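Please find the structures below.
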Structure 1
């Protein structure tokens with residue numbers, strides 16, 4: 001049974017990533033056509049938002065409200081204190097180690113003191129009082145004025161609207177749905193502002209983590225897939241022949257995709273190693289297709305990668321402008337089209353990547369993958385922490401996933417990828433693994449969301 005009445009829904013979006021994943025991919029399109037849907041963003045010019053959502057929101061009103069800077073500062077500090085007061089399990093230790101990498105020692109000590117049991121109760125009381133004294137008045141006014149039936153926030157647990165939304169939703173008794181955006185979302189503890197009425201997880205793994213690390217009740221978490229990967233259900237926008245032509249590839253050669261990571265690895269050296277092996281005839285008839293991570297920019301050597309005269313390495317065409325931009329004005333973010341990623345993963349033969357969500361995406365495409373953790377790199381301390389976090393650790397331990405912990409292993413284990421390429425049953429095995437991380441549904445994300453919203457409101 002679904003709602004016959006038009007619902008008034010407000011969707012709060014605070015980052016370019018969410019615009020790309022949820023708006024540019026049109027996952028809200030059917031919802032907006034059938035119900036009254038308002039979209040709320042930070043003001044124009046906000047540092048988190050540069051992509052234009054307006055061409056995709058013709059059926060909706062758009063509001064822009066400022067973030068609650070004082071409240072957000074309080075929530076973020078409380079989040080850090082919550083990290084420091086975590087238990088003594090392996091995850092808690094890794095979480096604190098990761099936190100220490102980006103936190104000055106004095107701040108860390110201060111937060112550790114605030115995390116002490118008795119002191120924390122006083123600190124918690126003070127933060128609750130300060131939040132009560134410093135609400136997001138713009139958000140409160142918007143919600144009160146429009147009398148919404150449902151609030152939706154696709155984002156991250158410490159997003160600029162999330163905690164204020166939780167408070168106002170409880171106060172006004174409006175159901176609140178939180179949609180996770182990134183693989184690591186559930187790992188970084190509770191949403192400080194409270195518990196949403198429903199948390200949409202990617203699949204079984206993130207469902208489990210949301211209950212374990214975010215302390216969410218089982219009836220508040222639902223496997224729902226990932227909006228940004230829904231495009232993978234569709235046919236590729238160009239043929240394999242055209243893709244190879246655009247990227248200077250040979251249809252008679254095996255294509256090894258090196259998909260860069262977001263952390264500071266020396267990807268130039270990795271590509272040089274792979275090129276040398278191909279030149280020496282050790283990898284047969286192969287070509288390397290390099291695709292930098294949109295947040296990583298080629299690791300520590302993005303400019304050298306772009307300037308190098310490669311013989312056996314091609315920079316993926318849709319990311320060339322990004323690399324040119326890095327060379328001209330330094331590191332900057334980019335948000336490649338989801339359809340471009342779909343094309344690349346469809347037409348390559350196997351994937352090598354440091355710790356990145358593209359490993360899951362490759363598994364969804366049935367491709368052999370190597371999880372490459374170069375521990376000898378300059379920023380190895382990041383890897384020593386990040387690679388041991390539960391979501392990465394589980395993926396690394398999958399039987400079909402090849403794990404390389406050094407540059408020597410990178411070279412020695414590439415031939416294992418070739419064996420998997422030749423296994424006709426391998427794509428089915430890999431797609432089955434991907435189901436643990438992102439649940440696959442017959443219906444589209446847009447159809448599922450429309451049905452969920454209508455049924456959820458009735459209940």
Structure 2
């Protein structure tokens with residue numbers, strides 16, 4: 001039987017004492033307990049190590065991921081197995097590593113961290129501390145909470161540009177001048193005046209009067225645990241359990257967005273990113289600029305002007321299109337009603353084979369409805385539009401009889417395989433969309449309508 005081992009408490013883990021331990025760390029497995037799904041089936045294991053360099057989620061920082069390498073024999077023997085640690089959870093003072101394989105307690109393992117992920121998280125986390133500190137010091141703006149942006153997972157090993165941004169929730173909105181000044185000052189502290197970052201540890205019930213403990217989780221027993229305070233030069237001192245850089249120069253750079261979003265009354269979210277994410281974001285933005293420049297046939301400085309000009313042109317074209325849709329709808333509805341009245345069947349149809357949008361059909365329906373208010377009875381009207389560019393279509397069935405609408409919908413549905421729609425159970429309008437239409441179906445539809453309905 002292996003000798004019982006006491007695991008190191010969260011707060012004093014190896015990853016918290018030295019955030020730059022990435023691999024080669026040997027420790028012992030203290031416990032390995034199965035995790036079960038709702039059916040009672042084992043779906044994995046939670047391993048507690050005597051100590052670990054894998055950080056459990058906390059302080060707004062996601063957990064690390066990495067590997068456990070089972071070691072056989074003495075420290076010089078070869079590694080015989082490598083087991084993935086998907087994430088690490090904190091339960092009070094304990095860190096539990098989530099794996100898919102059972103490891104016997106007492107086994108020696110070598111722990112390795114996903115270094116790229118750890119560095120990314122430390123850059124964002126330390127950057128957040130610095131940003132919040134400058135806002136508090138210079139403008140008395142309080143950080144209510146913060147959230148790290150994109151999280152690298154097995155399912156998503158590479159972040160998208162939209163994932164790069166973190167945010168801090170502030171007790172008020174910043175002005176553009178304040179954002180500019182804060183950004184300039186932080187980048188100065190990163191590039192020209194780097195600040196040393198020191199972690200202070202206080203054990204048990206030591207006096208902590210000068211440090212607020214309000215953000216310590218309720219399930220963390222501070223009387224038995226460790227209070228860690230992160231000092232950034234003489235700029236900031238804040239309790240935090242997360243992993244941090246050694247110097248502000250390691251942040252690399254910070255980018256703060258000028259646009260903010262309002263939350264919870266007068267509070268505001270300020271979006272930012274740090275480190276490698278800034279350079280990756282710059283590359284993606286540069287590609288967008290190059291693509292835009294090529295599409296618009298202009299220089300980078302002319303993009304905004306050209307988009308503005310083209311937007312106005314599109315607006316004018318849309319107004320012109322609306323005008324002609326209404327003109328066409330009015331003419332089509334008059335012809336449709338004349339055809340309907342002249343037809344002994346009281347059945348008529350309209351079909352647009354090139355640009356038959358739903359918008360056009362609805363406008364015709366609107367115009368036709370004005371005529372139908374008079375004394376027209378027993379009518380059956382089909383409005384059909386076909387958009388050749390997308391190979392789709394729209395269809396309206398109009399009648400005062402819900403029974404007639406149902407029969408017509410069934411007949412047309414037997415011709416058009418991809419016709420879906422509804423409405424008109426008590427008469428009025430049935431509206432449908434043809435998600436895809438073949439040439440054969442279109443020919444069959446045209447033939448059916450030309451035989452049973454009068455064309456306008």
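What follows draws every value from the coordinates through simple rules; no lab data is involved. Quantities reported herein were computed from a predicted structural model and do not represent experimental measurements. Cβ atoms are built from the backbone, for glycine too; each structure is taken alone.
Using semi-axes √(5λ) of the Cα gyration tensor in Å, for residues 17-152 alone as the calculated read-out, with 36, 19, 14 as its value, let me know the right label among 1, 2.
It traces back to 1.
Here log10 I(q)/I(0) by the Debye sum over Cα atoms at q = 0.09, 0.11 Å⁻¹, for residues 161-408 alone was calculated and came to -0.72, -0.82; which of the structures 1, 2 was it taken from?
Only one of 1, 2 returns -0.72, -0.82 for log10 I(q)/I(0) by the Debye sum over Cα atoms at q = 0.09, 0.11 Å⁻¹, for residues 161-408 alone, namely 2.
I have 13.6 for mean count of other Cβ atoms within 10 Å over residues 113-120, calculated from one of the structures 1, 2. Which structure is it?
Derived from 1, not from the others.
Can you tell which of 1, 2 yields 5.8 when distance in nm of label points 7 Å out along Cα→Cβ at positions 257 and 401 is derived from it?
Going through each structure in turn, the value belongs to 2.
Could you tell me which structure in 1, 2 was used to calculate Rg and Dmax of the Cα atoms in Å as 33.9, 101?
Of the structures listed, the value fits 2.
Given structures 1, 2, which gives the highest value for FRET efficiency 1/(1 + (r/R0)^6) of positions 105 and 265 (r between Cβ atoms, R0 = 41 Å, to 0.05)?
For this comparison of FRET efficiency 1/(1 + (r/R0)^6) of positions 105 and 265 (r between Cβ atoms, R0 = 41 Å, to 0.05), the top structure is 1.
Here helix-only ellipticity at 222 nm (-39500 (n - 2.57) for each DSSP H run of 4 or more, over all residues; to 500) was calculated and came to -11000; which of the structures 1, 2 was it taken from?
This figure was derived from 2.
Please state which of the structures 1, 2 yields 16 when relative contact order in percent (Cα under 8 Å, 6 or more apart) is computed from it.
Corresponding structure: 1.
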